[in-house]
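In structure tokens below, several structures.
Coordinate-derived values only; no laboratory data. Because the structure is a prediction, the values reported are computed rather than measured. Cβ atoms are built from the backbone, for glycine too; each structure is taken alone.
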Structure P
Amino acid sequence: MKVLYIATAFPRFEGDIITPWLVEVVKRLKVKGIDVELYTSSYKGLASQELFGIKIHRFRYFFKKWEALTHDETAVDRVKKGVLNKLLVPFYMLMGTLQIMRLAR
């Protein structure tokens, strides 16, 4: 069985504190023999990678410098903090949708 998790954020490196519950769920599924991959946004240009034995597909949605909508705090909190963050949302949604359609082929 194959599973693709879609998440707004996932750890950028081992020891990152983001979504520890999701890391645990994915690890447990892998132990049960389920092929798990994850789809999430990039953070400041971070490329797709393998972490915790999990293939992570990261989509780019803006210029590297401004790709910070989701990882240091929730996107909702970030959007409340400024106009630029609000302007990132359509790019995030568009690029996330286009790139997952390409991944699903």
Structure Q
Amino acid sequence: ISRFLRANTEFHLTVAQASGNHRLVELLAPILDEMERLLHLGLRGADRSEEITHEHRRLISALEAGDSGAAVQEVLSQLHDAQAMVMRAFIGGALDSAAGAVVIA
């Protein structure tokens, strides 16, 4: 998972660098590093590498076509999916902890 997530971070940084907007890269780098840590939680026990690769290909296609609207929609979709995945991991972990809790009355 670590190698895949590092590659994911590098992919998004490369896209940002290709924009020529150096400020964007400076702002995005620490955010992506933090997201990488959170995605470790979300990807526990789930292999989404193929799905994420397809998402990246759709983003590249939109960028190559000059379709900024489609590119923005793809990034927003990826962010939504990542958020949902991390939240499921948090909720699942909380439920697992609650299931194993001992109640003393």
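Some observations on this one:
- Given 2.8 for distance in nm of label points 7 Å out along Cα→Cβ at positions 72 and 88, calculated: source structure among P, Q: Q
- Comparing volume of the Cα convex hull per residue in Å³ across structures P, Q, the highest figure comes from Q.
- Winner on relative contact order in percent (Cα under 8 Å, 6 or more apart) once structures P, Q are ranked, highest first: Q
- For helix-only ellipticity at 222 nm (-39500 (n - 2.57) for each DSSP H run of 4 or more, over all residues; to 500) computed as -12000, the structure of P, Q it came from: P
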